[in-house]
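Each structure below is given as structure tokens.
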Structure P
């Protein structure tokens, strides 16, 4: 039996080669208000026992995937800004460069979260049945979507906090209008008048889409907690995790596109 925190159901995984006996045990566990699941043949019993004693077994692969994606994007950003463009100070490595890598990492992770459901539909169409099991790699991928989604939310939260710290014309020059300085001389005294750097329309739109994306991801993360998800019926939970998840992905893509517009079409902005 897998123990859980207070307020959440206890999960029981049943593994056996005897189908009738396994079904009876699952039914008995459900009558006792336990969440019971068919774990397959008796060969899965050793893995189940190992998982209950190991530390975060279901998080190892998702964490590894998140770290690999973040490292790939960070390497790309460093190559672009330090090798191709040049002129970037290493003092900006800890926040600015990492923040630039967090954005595309979140997009990639979101795509990884919602891609297996589409692949599952393709396999079902190819098999012409819903009863046939998916390939092992796809089955494991789908079982890791919750952990991948929570890690995506964590990366998005870090990206938001880093952006709040760094947001200024010095770091986000494409978001702000150029500062205007007027010099006037009165009675042989020079006066400097500075105009505030207001945000451009693209800057405000990018910030708005970023806030909406984080808000939607917060709802997805909260409803993925079993204690919260149990308060929703199946239709409500499916709507949030499926429809709202797709909206979140589109908002995130819109945020990235809006941020990139000044670099793609500098002559029009």
Structure Q
């Protein structure tokens, strides 16, 4: 901080702050500044019970005549804020055609990093085609699930949210976890020839999941960074059919009965 500031989070608790103003005389413009990382956008901060030389000049409970500049970002609050935010499901039918052909041939994993002769070798695998359902939550400003596990601005709903593990018992990274996120009428392909540190660690094929019901949990607490908490709105999406050549999918979107 710049000398008298508070660094980090207060954890939702009030923190006392005192600054020495003895070096200033005459009219003094006193202000507060919120300075944060350019890559992070949090809720901000709140101020109450401001006093100078022991004389209170402001309390949020009463109007003390403070003027808030339109561009300053400050306003009077009771400490409890309620706003309405929009929530959507965004559905995409992903096929191995056109631009999406890259889903089949593009993904790869460096599986031989322990081998100095094959460290730059990769195993290729395919992200599964099918219906990709994304949860769009405008109450969030980013997809940093490290700060808010299971919640983000726009996150895919994994049709197979259960955590996948390597043969050494360690959780696969999310590049692998989400390969089978799509809903479909067909079982997943699995990844039979993938390695980690030169050790074959196949990912098994899993049964098809053709129905999305957001009253059920699609969040796995053992993989909080790679699964999503849905809002339990009673929305149901059912895949009814896929054309013979795979270019057309018929779905039904309806509330649960």
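Bear in mind these aren't lab numbers, they're just calculated from the coordinates by the rules spelled out. All figures in this text were calculated on a predicted structure; none of them were measured in a lab. Cβ atoms are built from the backbone, for glycine too; each structure is taken alone.
Suppose you compute distance in nm of label points 7 Å out along Cα→Cβ at positions 84 and 164 for every structure in P, Q: which one lands on 3.2? Comparing all candidates, it corresponds to P. Thinking of P, Q, which structure, once helix-only ellipticity at 222 nm (-39500 (n - 2.57) for each DSSP H run of 4 or more, over all residues; to 500) is computed, gives back -500? Attributed to the structure labelled Q.
Comparing FRET efficiency 1/(1 + (r/R0)^6) of positions 20 and 236 (r between Cβ atoms, R0 = 30 Å, to 0.05) across structures P, Q, the highest value is found for P.
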